[in-house]
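J.: Pasting the structures here.
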Structure 1
Amino acid sequence: MADVEDRQTTMEKRLRFHKVMINVLALLVLASAGSRVWEQFSGPGELTVTELNVVDAEGKEQVNLGADKD
């Protein structure tokens, strides 16, 4: 009978561990998703490029903005 009780105690400990791990992983997923959403709506960002090509729907270059190379 003690063997069955030991097994049950071990299984209960494992279950508690898995519950904690699931909660930690869920918290990490929510934090990651929240940071992505915050980045989207945090306002205008800044983009630095050395050259910018604007193309139309057919892929033809319409405008080329780039720094002059010496």
Structure 2
Amino acid sequence: MSQTIRFSNPQQFTFHQSLKQRVQAYFAESGKSSNGGWRMIGKGTFWILAYLIPLALLIWVPMPWYLSVLGV
């Protein structure tokens, strides 16, 4: 078995720490939620329904084959 190649770069670790601190400081200053808030929930709900409603129509509503092809 071959071994996984690993690269040791100490600057990468400090960059990640610095970036994480700056992002947390941004959200603390602006008062915004880092989870997205109600807008993210609404957007996620919209896109899930935009996928599931046409899928449900294709599965449970009888239609000619050419309309089903257009729905895909």
Structure 3
Amino acid sequence: MKIGDLVEYNDHPDESQGRTVGIITNTDVYRSRNTGLSNELIVEVLWDVGIGWILQRRVRLVNEVRRFS
């Protein structure tokens, strides 16, 4: 995924906080200090309800959604 991609929330509906679709505005890596788990990719998304960071694995590209759904 890259900046400018259109993405859709793709995780537990109860945790969506109203987020449906949005555009990636930034990317980064989350490094857990407490658990020592491996780094996880995160994306900043301009959602239809505001802007926020989310784990990349919790979203999917809209063009993939249309192709496989």
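J.: Computing Cα Rg over 2.2 N^0.38 Å for each of 1, 2, 3, which one ends up highest?
T.: Of structures 1, 2, 3, the maximum of Cα Rg over 2.2 N^0.38 Å occurs in 1.
J.: Further, regarding this structure: Determine which structure produced the value -24500 for helix-only ellipticity at 222 nm (-39500 (n - 2.57) for each DSSP H run of 4 or more, over all residues; to 500), calculated from the coordinates; the candidates are 1, 2, 3.
T.: 2
Read-outs throughout are calculated quantities, based only on the coordinates presented, and are distinct from any laboratory measurement. Note that this is a predicted model, so its numbers are computed, not measured.
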